[in-house]
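Down below are the structures I want you to see.
What follows draws every value from the coordinates through simple rules; no lab data is involved. Quantities reported herein were computed from a predicted structural model and do not represent experimental measurements. Cβ atoms are built from the backbone, for glycine too; each structure is taken alone.
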Structure I
Amino acid sequence: MLTTIGFDADDTLWQNESFFRLTQERFTTLLADHAAPDHLQARLLAAERRNLGHYGFGVKGFTLSMIETAVEVTEGRVPARVIGEILAAGREMLEHPIHLLPHARAAVTTLAAEYRVLLVTKGDLLDQERKLAQSGLGDLFDGVEIVSNKTPEIYKLVFARHGTGADQGMMVGNSLKSDVLPMLAAGGWGVHVPHEMTWELEAADAPRGDGRFHDLTDLSQLPDLVGRVAATHQT
């Protein structure tokens, strides 16, 4: 039986990665006199990877990783002006208006009429709360969970708290690594809705042999998929 539908937020319901990419381009321009763009991007990604356990996901951790990378590539000689520009870029990301992705509102609204719908997202608490408030979707969700990471254990807890268990739940998102694979491991359904931009640290292989895995072109196809799954698994 399928009772509960969980949605990821960033790059599933609204744009997110594109703002990171634009800020990263601005970062490489600021440090163009110190390192080539490809080298800077590799160093920044390495900093993000090692800092996830300290800063978590989101704009603030990304900003701190940019500052750390700037200090490293300049061997401690990064100008204060550049640090100020990096901090300003981070603040601009935290203030950027929300742009819903196509079919996001219709998909959530349609499914909320028949199922429990949840928002399960990673990232900074204040930033994700701001984006949810601006999205206009908040009242549609039966539960909102902003978590430090997405694991099978987290999904089991979230879908037990707000639904009837992960084995009767479906998670929908753009990340195979975070939205799909751990939900499948928790016993639920995982639906991949790819975004044109995906952060390198979210890359993973699709679990093609798993019968509870589905992939869609966009969210307009989700209500029909949910209906088919629900009809097949009525008990």
Structure II
Amino acid sequence: MRVLAIDTALAQCAACLLDNEAAEPPLAAEALPMERGHAEALLPLLDRVIARVPGGFGTVERVVVTVGPGSFTGLRIGISAARAVGLALGVPVVGVTTLSALMAPLMAGPRSRLVVAAIDARGGRVYAQAIAPNGRAIVEPAVLPVRDVVRALGSSGVLLVGSGAAAIAAEAWSVGLDVRRHDGAPCPDIEWVARLGAAARPDEALPKPLYLAAPDARPQAASRLPRL
């Protein structure tokens, strides 16, 4: 199955076309680091990726998109584009969480450490998920104070990934925990987004935003119209 994956949830704009039945790398892929500008960058990036594959969009059998946690604006851009492509091609669209995509490469092989994905949520908080070596969920996806995440880790070895890893590591080291930080990028590998999406069930992995926290922006009371 050929899968088109899209990620605009965090500080990158990325896409790839992957044949999940082959062991080879994606047929085409591109990732641009960026904090803003996803809306302007995504469609040209998709055109470049698709243009590298014979048959182009006509070969796509599923569309995958990261659904959060992440930037509210970035999520809307990526999910809207994925839904539009899926609708135009008549193929399923599935969602993959950024936390799962961050953890996936660390969980693919044998492991002895608790794997924790953490995304900086500011204000001393992180979006976090933790999974034990046996696959048991230690921390379900949630937005939590860094100290609460560290308390949940126990005394076993921990491997951290994501933009929130540094804050958790600092707190964990201060209380003597055995914690290591993965050297990978703080954004998901777009190939793993595609592979997770290929394995997902379309009726369960819906392309809907995963909002674990309310938006920071609030309408000013002075700008509200009075009710009549």
- prompt: Just checking, which of I, II has the largest value of FRET efficiency 1/(1 + (r/R0)^6) of positions 151 and 199 (r between Cβ atoms, R0 = 25 Å, to 0.05)?
  reply: I
- line: Across I, II, relative contact order in percent (Cα under 8 Å, 6 or more apart) reaches its greatest value in structure I
- prompt: Looking at structures I, II, which one was mean count of other Cβ atoms within 10 Å over residues 63-70 calculated from, given that it came out as 27.5?
  reply: II
task: Out of I, II, choose the structure whose coordinates give mean count of other Cβ atoms within 10 Å over residues 15-22 equal to 16.5 when calculated.
output: I
message: One of I, II was used to compute helix-only ellipticity at 222 nm (-39500 (n - 2.57) for each DSSP H run of 4 or more, over all residues; to 500), and the result was -9500. Which label is that?
response: II
message: If FRET efficiency 1/(1 + (r/R0)^6) of positions 23 and 143 (r between Cβ atoms, R0 = 41 Å, to 0.05) is calculated from each of I, II, which structure is the one that comes out at 0.85?
response: I
query: From which structure (I, II) was FRET efficiency 1/(1 + (r/R0)^6) of positions 95 and 207 (r between Cβ atoms, R0 = 30 Å, to 0.05) calculated, if the value obtained is 0.20?
result: I
- prompt: Thinking only about FRET efficiency 1/(1 + (r/R0)^6) of positions 7 and 31 (r between Cβ atoms, R0 = 30 Å, to 0.05), which of I, II has the largest value?
  reply: II
Structure (I, II) behind the derived value 0.85 of FRET efficiency 1/(1 + (r/R0)^6) of positions 55 and 159 (r between Cβ atoms, R0 = 35 Å, to 0.05): I
- prompt: Out of I, II, which one gives 2.8 for distance in nm of label points 7 Å out along Cα→Cβ at positions 47 and 191 as computed from the coordinates?
  reply: II
